[in-house]
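Q: Below are structures written as structure tokens.
Taken together, the values in this text are just the output of simple stated rules run on the coordinates, not laboratory data. In this text the structure is predicted, and so the values were computed from the model without any measurement.
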Structure P
Amino acid sequence: MTVPLYIVSLPRSTERRELMRSELERLGLSATFVDGITPDELTPEQIARYDRKRALGIYGLDLLPSEKACIMAHERALRTALADGHDCAVILEDDIRLDDTFPAVLACLGGPDAPLRDRWDVIRLDTSRKSSVPRAAARSRTRADLPGGRTLYRLDTHVLGAMGYLVTREGIRKILAFQDRYFMPFDQMMDRFWENGIDPFVVLPPVLSHRDELSSDVGERSLDRHKTASRWTRWRRRVNRWKDSVGKRLHRLRHP
């Protein structure tokens with residue numbers, strides 16, 4: 001089974017698209033480019049779906065317009081894959097490098113005998129939590145060997161990052177249903193496994209990596225960004241973080 005690849009990329013990002021075409025050609029792969037969305041292209045309906053009250057209560061900040069556009073760009077790619085009728089698909093961002101093991105790992109996970117196939121809806125192919133996720137993987141009791149010295153892990157914590165992920169049709173439905181009212185960046189919405197029913201799975205070592213020479217289209221926030229929030233917002237965020245912690249623990253008890 002050939003797993004289709006979809007690359008989220010702004011039409012104006014010609015350099016990034018050429019870099020991705022070169023990566024695909026090097027590995028003997030092909031992909032469909034899905035046009036990304038800029039903040040100016042957000043529709044009134046898409047903007048209205050933003051749950052600002054919950055964003056401030058949980059995330060502690062308003063989402064940037066570029067973060068909202070990123071959510072809608074991934075949604076466009078997911079809806080495209082769903083409409084194309086595939087059982088599963090890989091969604092990639094356009095500022096990445098693919099490891100030489102990527103095709104073999106993909107063939108294994110997309111094949112009829114894919115490991116732990118009855119357990120996952122989404123598999124992250126990289127993580128932004130370079131230290132904590134490997135530690136969480138080390139204590140995982142649900143794992144499977146993959147080609148190229150890689151391992152598939154089910155985690156008990158969030159993965160963070162959406163540069164590349166394998167997703168099933170059911171996974172797409174869960175993502176779209178949960179972010180109908182969005183309140184956090186796309187990857188963090190996907191990480192709320194105790195609410196969206198998407199268990200966190202990741203491949204380690206990663207089979208893709210970020211091109212650090214390319215700047216983010218979403219933009220960067222300062223490390224002390226939450227300090228600018230009001231005292232009431234910070235208090236609400238602390239309460240909601242405690243509630244999230246309880247929710248995670250209950251989920252782990254119900255789904256060991």
Structure Q
Amino acid sequence: MERLGKSLKDLERESPTRKIPIRTIVRLVPQFLRRLQTLHEIGIVFRDVKPDQFCIGRYGQDIFDRPTVFLIDFGLATAYRDNAGKHMKNSKPLKNAPKTGTARYASLNVHKGKTHSRRDDLESFGYMLVEAVKGPLPWTGIKAVTSSDGWRRIGICKDDTPIVELCAGIPQEFARVLEHARELRFSDDPDYDMIHSAFVDLMVRMDQEEQKQRQQQRLEQQQDHSSTLLEWSVPNERDGDGYV
């Protein structure tokens with residue numbers, strides 16, 4: 001652990017705005033997603049996806065130096081397939097049973113007492129991404145006397161917050177992660193490739209937009225320089241030979 005870089009949560013805490021630059025997150029999303037996908041493909045559901053569990057690079061490595069993402073802490077992870085490779089059955093919801101995971105990032109289905117599956121990891125992943133680029137989620141900071149009451153209050157706030165409102169002001173790809181997660185049935189396979197491609201395309205568009213902005217800035221600087229030279233070359237009206 002001591003050889004790994006800071007977690008995404010550490011980076012958020014260190015940021016004066018409690019946010020990470022959106023370009024940085026967009027570039028890291030494919031790695032975040034592939035770590036989760038790899039775990040799912042071997043029959044494991046993580047059950048506690050949150051920024052504390054993703055370490056960025058190795059100790060001392062610059063976050064802007066194309067770091068490798070590491071997924072850590074599998075204490076709550078469990079198998080979702082039996083020995084025959086079949087998906088576990090969706091048990092009856094238990095509303096009053098203790099919840100597994102972290103309330104802030106838990107899916108709506110988990111709040112309702114339903115069994116964790118891959119769709120719930122994906123929904124938690126979506127909340128994690130939104131928090132990283134927008135700052136604290138609407139239900140962050142909700143206070144309660146007991147853990148069960150805290151889960152209940154956070155669940156109500158989460159259910160009452162439309163995805164379009166939660167993701168206002170950021171690219172639609174973030175909302176699509178949450179929409180896709182909520183569309184999935186208990187044993188459905190998430191479309192990892194769709195999400196991966198969407199964020200790669202977003203990254204390309206952002207790079208192109210940045211390149212256009214830089215070109216525009218250089219053009220404006222050249223125009224300003226040309227205007228300055230033109231002003232110096234105009235003859236002074238009081239001196240016919242062009243010199244003051």
Structure R
Amino acid sequence: MRNNYFNTLIMAFLSGGFTLTLPANADPLTEGAYEAVIGLDSRYAVNPYAYPYNAVARITYVGNENVCSGWLSNANTLVTAGHCVWDTRLKTFATIDKVYPGYDGNRNTPPNGTCNVKERYAHQEFIKSENPAFDVGVIKLDCSNQNLQPLPYANLPEGIDFKGVSVTVSGYPGDKSSAEWQWAGQGKLLDYTPSLLSYDTDTNGGMSGSPIWLEAGDGKPPLVIGIHTTGYSSNGIGTKNEGVHLTESLMASIKAVEAQP
């Protein structure tokens with residue numbers, strides 16, 4: 001019964017199946033790509049050796065300098081944006097080179113080890129229509145370091161107004177140290193629906209797939225409520241950033257991938 005349950009959930013994602021030799025439609029290392037800095041840039045460099053930042057990873061690709069971000073939902077599962085695993089232009093899965101949790105620019109001896117990719121998943125709805133509400137990717141990993149603490153995740157409950165609360169986005173922006181160091185930003189949640197979040201937290205190309213989290217306080221780990229995916233601007237001025245809100249269905253699919261060996 002348990003295996004049938006997980007097999008049903010897994011059908012919500014399409015497996016990459018085999019390694020391809022094509023680049024991802026990831027964020028190029030150029031300023032302003034996909035994401036937006038809104039007003040004064042308030043991002044700050046973080047300590048990638050300490051939790052929760054060592055649970056945020058840099059994703060690299062074969063044959064190019066593209067980069068995305070992602071976050072560990074368990075020791076061997078990384079959650080990221082769908083466009084970081086599925087090439088929307090070439091309509092195929094991307095060839096990911098390495099995943100570096102808590103990366104600090106040292107590729108020879110990364111402080112938190114490296115992860116190889118065992119499998120890649122993208123939501124069927126994103127593959128079919130590029131629906132931004134399903135811009136979600138999950139990567140099954142084989143990590144050299146099994147001792148990293150993952151990030152807890154949940155969705156915003158109904159019946160409470162969360163507009164204006166502080167949200168953090170942390171990842172690897174191309175306009176800061178060429179995505180060789182992790183940076184975070186804090187801003188306010190501008191609006192949200194059951195499927196999407198919008199916020200004024202500063203981001204830049206390379207941060208797609210970054211966790212969007214709420215600070216829990218009292219020494220508790222932050223709570224991830226979404227996945228950063230894109231940004232908007234008007235006349236070259238950033239207006240808002242946007243991400244996928246983790247619905248119950250999406251979280252069930254993530255947990256189904258977590259259960260895979």
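Q: I have 15.7 for Kirkwood radius over Cα pairs in Å, for residues 37-148 alone, calculated from one of the structures P, Q, R. Which structure is it?
A: Q
Q: Moving on to the next point. Taking helix-only ellipticity at 222 nm (-39500 (n - 2.57) for each DSSP H run of 4 or more, over all residues; to 500) from the coordinates of each of P, Q, R, which one would give -11500?
A: The read-out comes from structure P.
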